[in-house]
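I've put the structures underneath this note.
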Structure 1
Amino acid sequence: MNATAQPSLENQTALTARQRFTRAARCLPVDRAPMWLMRQAGRALPEYRKLKETYTFVQLVQNPELAVEVTLQPVRRFGFDAAILFSDILVIPEAMGQTYHFKETGGVQMDFAVTTKTDIEKLSVERVVERLSYVDKALRMLRTELGDKTALIGFTGSPWTLATFMMEGASVPKYSRALQLFREDPKTYFALAEKLTAAITLYSQMQIATGIDALQIFDSHGGHLAATEFQDASGRWTNQIIANLGGKVPVINFSLGTHGNWPDLIASGANVLGIDWQTSLAEARQLIPAHIALQGNLSPVLIAESTPEIVAAETKKVLETMRGRPGHIFNLGHGLTPAAKLENIGALAETVKGFK
């Protein structure tokens, strides 16, 4: 149904954070824009850093009780409208047989790189849900903890973005192997993308069964592709996952650095498009149909390098840009960095809450 045909909020009781988020994701009227921040859990928070003195990142991810605690920390501190599961996109490769860990010096290291057809054939889709039962448990605990008050977001990486990590076997300055395979041997790349699409679909369906309110797909490396390559290498696989989920929850498609591909993104089937900080939100508002919600897009650099006054002013600019359009979820245009200042996050949160 067209958003303009929906009833207004007049004479209705105040919305809960969960209602505010889910309504905005469906482009329905809300009292104010809901907010959450990519990478809001961990990194910048002292309570998270305290846990990291005892536990590794992977231990925090794989222990449901600890994952729940880290997920809830930013919601308690800042009153965000949504919590997003504390996890990592690389749980999928691990569940398929490619273990990862985080190096002390920073960045990801995987036990091996996927470089041959034989490596791809060894990856297993069949036990992904079983091996990720710790995510299922954490999400069910979170749904109980958050109840009807706060929204809960699940997430996954896109097939393309996961392939770029899997083929390098580590975080690297330049991700080139997946791109080379796609260009030189697309049939083999497609075999990997097909397996990842199947695994991600199963994982996403598992998350939906726990009661999440939305699922975000991170295509963080989509911008590594030329505009003419994007759809075959990345877009088509993400679109297939969205179609496989059948509209059971809103899907947020965050494809970084790919907004030259507006027609492809609009046609993805996502309910919400994440807008990165490099993109004009005003332009996105004009180009994207009114039935698709927009998420974003304050620069994360501001949170790390400016003052609360500047953050408040820039937050208001984003909100003003979206004034009057149903379907805006306030967020950053990429994730919080470890250098993010707590006072700046607080200024952002209070500005969004108080915006009229």
Structure 2
Amino acid sequence: MHPQAKYFHAFNLFNERIGPMRFKKLLGYFGSLEQAWKNGSQQDFVLAGLEEDLAQEIAVRRPQIDLEKELAKLDKENIGIITILDEDYPKLLKEIYDPPHIMYIKGELKQEDEFAIAVVGTRKLSTYGQQVTTCLSRELAQAGLTIVSGLALGIDTLAHLAALEQKTRTIAVLGSSIDRFSIFPAQNKSLAEKIAQNGAVLSEYPMGSAALPHHFPARNRIVSGLSLGTLVVEAPQKSGAMITANSALSQNREVFAVPGSIFSDKSTGPNSLIKNGAKLAVCAQDILEELNLQNLASNIAVAKIAPDNPEEESILKILSHDPLPVDLIVQETKMSAAVVNATLSIMEMKGKIKNLGGMQYVLAR
């Protein structure tokens, strides 16, 4: 947990009034949220850009909040905190206009989750929607993509289940908090537990937050923000899935849609997306090709190879799956031959690289 995490959590307790923009203002004015929490006066909060009534509320309520007790509540529920200051904060999510500055998590995020696809759609799906969601989600999971969705009944549920059945990664983003008493919908509490064991359950809302209507559009920007693209299976023209698709477009992410019957209101959303330029998707390959992820398994393996020191980092930057002779490695890294040979030997023992013979090296996976 980041040293500043508890102060992000502290400010996040103020009735959802401190979102991404106000967090930015506080960080910009105080330099750190610890400084803001410990030393900020009501007037300081106003000067930072907060409204008078909010500044007053913080000044009044702050002495009543025991941060250690608040953190203990999270620990009891096995809930962690991710802040925008964390090194492992999702890279894709950090790129969007309004990334959440704090998220609560059950489970864990991994580096391979950078290769993620959002699968969304209606709660009231047809038999066709059920078949398509299960089939495409399974294919995408088998290809190595992390499946991201919103834990809702219907298409969201099927997408998560398809990934779990393949024993691959899946992430659920909730419009409620993620403590066991608040998870929405309640019917999917056991599903959320399974996802936390093989992926992550996320929310930007603190413990005890109900699933209020305005939470879901905000939640949807995180679903699309975590993903390289969003796949809409079945959805009416006015629906949460279409909000997610529009969020993806505004985030400059790809949007895919499954065509459906012109006589079904469940297909009006995806059909209109296709009409307006979304990529038509009838199989996982359509999505993988558009995202240039035909060799996804290889890409994920490469992403997992992390350097343990600057020497390894220099070598990993120039190695690929094409053999590279040691003399060129010395030349490119500008390290001595002795250092390069010693580092290569250690990296080979670690399983990071392979010597193909003749001092020709490639990435191991």
Structure 3
Amino acid sequence: MIPKSMTAVHLVGHGGTEMLQLRHDVPVPTPGPGQVLIQVAAAGINNTDINTRIGWYSKSISGATEAGGSDGYDSVDDSDASWSGTPLQFPRIQGADVCGRVVAVGPDVDDTRINQRVLVRTMMQDQNSDSAFACWTFGSECDGGFAQFAVAPAAETYAVNTDMTDVELAAIPCAYSTAENMLHRVQLGADTVLITGASGGVGSAAVQLAKRRGATVIAVCSAAKASEVLEMGADRTIDRNADLVAELGAENVDVVIDLVAGPAWSSLLDVLRRGGRYATAGAIAGPICEIDIRTLYLKDLTLFGCTFQVEEVFANLVRYIEAGEVKPRVSQTYPLSEIAQAQTDFLAKSHTGKLVLLPPEVV
């Protein structure tokens, strides 16, 4: 029996964790044409959830994520503070990561989908645009998984056949698809790849997925997390405060997968070989960086900004899951009611891998 109302977390505006309001009277959404209704089993926490809450995507913000992560910023330009660059609609149920089971379908969706265990593709095609690079983030441009139920486009909802737990699966969609997309864009093969932020959700995913492709992985992380990152498959770790050129030498890396950016960004281009490739999908240390354009063109470097994902990226990821080729690391779970504490712990960066929220059971 599907209830009429549910427990969910409403984001009521850009700001600190006080903008996250737990409610028990939110109407359960009804799947429309081309949609399915998912009973959420688990929902992972990501930088994108926090960035969206604090309005970090606005060009009015130039600091690192952690600078406003708990308390928000004094002022944010709401007009461009979302993935799509258009104002976010409040209240919004966030949650880019969803693992759950289909419990109802829209009028034109095959009812054989009911009871499937599923993952939702986080970076979805913008339903209002035909542009190839126009995309929505689940939990940003539409309601997501910080609730007992969520609706999603049937075409963006993938059945998954695996022995992984719901919690493990909930750690995968956003982080692993972001990582796989960067590796796909740079066409990573048996290269030497440098991965920044390697102990985080996307970084640890990138380590595993790069090894799957036969790469030699050099991972940048804190010394305290080095042993765990090595266990995930890295061939070598470098302390995040180290001088990369001193550690690696100039022009000794084929590919850089970067999630950090910040003040030391230019050194990432220095360690790239001539003809090297750089890909980014984050800037947790700060989005404003300095570049010497001569390094870019004299070394024939290629820089990739990675947000939009072609469909094969998520389809391939599901295939890797079902083949047992990836294994997410979950550090801790929290009840949905403790979302503020979970995001505070996420910002502290004392964990390796992912933090996951569990909604209350439906009664």
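Data table
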| quantity | calculated |
| --- | --- |
| Label whose coordinates, when mean count of other Cβ atoms within 10 Å over residues 115-122 is calculated, return 28.1 (choices 1, 2, 3) | 2 |
| Entry that produces 62, 47, 42 once Cα extents along the principal axes in Å is calculated, selected from 1, 2, 3 | 3 |
| Which of 1, 2, 3 yields 23.9 [mean count of other Cβ atoms within 10 Å over residues 99-106, calculated] | 2 |
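None of the figures in this text is laboratory data; all of them are computed from the coordinates on show. Given the structure is predicted, the values throughout are model-derived calculations rather than measurements. Cβ atoms are built from the backbone, for glycine too; each structure is taken alone.
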